[in-house]
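The data blocks that follow each hold one structure.
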Structure P
Amino acid sequence: MAIISFSQVSKRYPGGFEALKAVSFAVEPGEMLFLTGHSGAGKTTLLKLIAAIERPNGGTVLVNGQNVSAMRASAIPYLRRHLGLVFQGQKLLYDRSVFDNAMLPLVVTGQPYREAARRARAALDKVGLLEREKANPVTLSGGEQQRLCVARAVVNRPAILLADEPTASLDAAYADEIMEMFSAFNQVGVTVLLATHDQQLIGKWRKRVLMLYRGKLL
């Protein structure tokens, strides 16, 4: 059974702008794929529909067999525990340490401190930041800050990892580091969906590609 399924999904914003138009596709468990298209094609909207940040105006979105389109607001936090989200504009907390930033999702969900600390350090270790756990995020390089965002996204051990332009502001070396991390998570069974407009990156990794054009899936 598909872990993500869209069936004739449409999304219209106030004012009549159609971000997505009758989009249908399925993602298999453990798959890694790219979502691409021009600026404004609907990539971010599609990812937000998976995470129930947005709701569709038509069609059905299924995630882990759950109908996100009709999900009660009270059930959404439980859905997101199975998702890792790396969205543009996600802000690190510069008044807290690298360790505190990584542990934040576990604190929010009420994990016991000892278990939360263990998992936060494991996530930092996976992204190569364990030695910087006491540092302030402002002292990290751009690539290190993005790696911290990835650590925060995977600390809940998600089944699905969604990333919106995760390498957009990085140079080629840092971009390769981030992509290697996503690939490593995929190799241990995490389903990974990456939105990017970087055709060179897509060509290098040779994964299945979903292409949007003016809200339609080509």
Structure Q
Amino acid sequence: MFEVIGRENYGDGDIIFEEYTTGDAIYQVETGAVTITKKVYGENIVVEVIRKGEIFGEMSYIARIPRTATAKALGATVVNILDPGAVRKEFISLSPGMRQIFQSLVLRLKKATETSSGVHFLRKDSRIPKVFSLSFLADDTVRESYSHDASCGGLFIKTQRPLDRGREFELTLWLPNDDKPLKIDCQVMWNRLKTDDPIALPLGMGVRFKHICRKDYEKLHVALPDC
């Protein structure tokens, strides 16, 4: 049994963590219940209810991905915070192959949950591992970076100092063999502030394109023919 290192009290409807945010804390319901919801076309869809003794939040820890859903208290609720050191000790004691199996199962569960709730329709453009040079203004300073992967609807920006979730900004994106950069209004959807695998899961932020002119969209579509 994992050691409890903390206990948090929530009122009905209080948010424990939000979808797309980063965090690797694992929780166990002590009393009350927790709803797991996903936002689909502007509506919060309940995909699961976690009850006394059950654990939640483990997907982000195992797969090292942002929170896949929002956790809210259902009525007066008390949750235990499990000792991350003990969890990590148990996890790394597994063979590398078994850890890979667990991570694959988590990612498969994430995909199945999104498919069943309709989330797979939200991103119409697939992400393509393509590198583009880019820059954006933050705190009166122009930061230069590059994309990790991209689609015609958004991209992931590698940066040691990602912007806060929800932040809107203008992105300057350079395409190969094009002297004039694209100017795209963007919004940060999620960020990754820490990682154990900087190669596969680099620090940075996932952004969506809020507005892009037709001409620039056509240029991007040419650069990403599969999106």
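Just so you know, all these numbers are worked out from the coordinates, no wet-lab data involved. Note that the structure is predicted; figures quoted are calculated from it, not measured.
Determine which structure produced the value -10000 for helix-only ellipticity at 222 nm (-39500 (n - 2.57) for each DSSP H run of 4 or more, over all residues; to 500), calculated from the coordinates; the candidates are P, Q.
P
When you work out mean projected area of the Cα convex hull in nm² for each of the structures P, Q, which one comes out largest?
When mean projected area of the Cα convex hull in nm² is calculated for P, Q, structure Q comes out on top.
State the single structure among P, Q that was used to calculate relative contact order in percent (Cα under 8 Å, 6 or more apart), giving 30.
P
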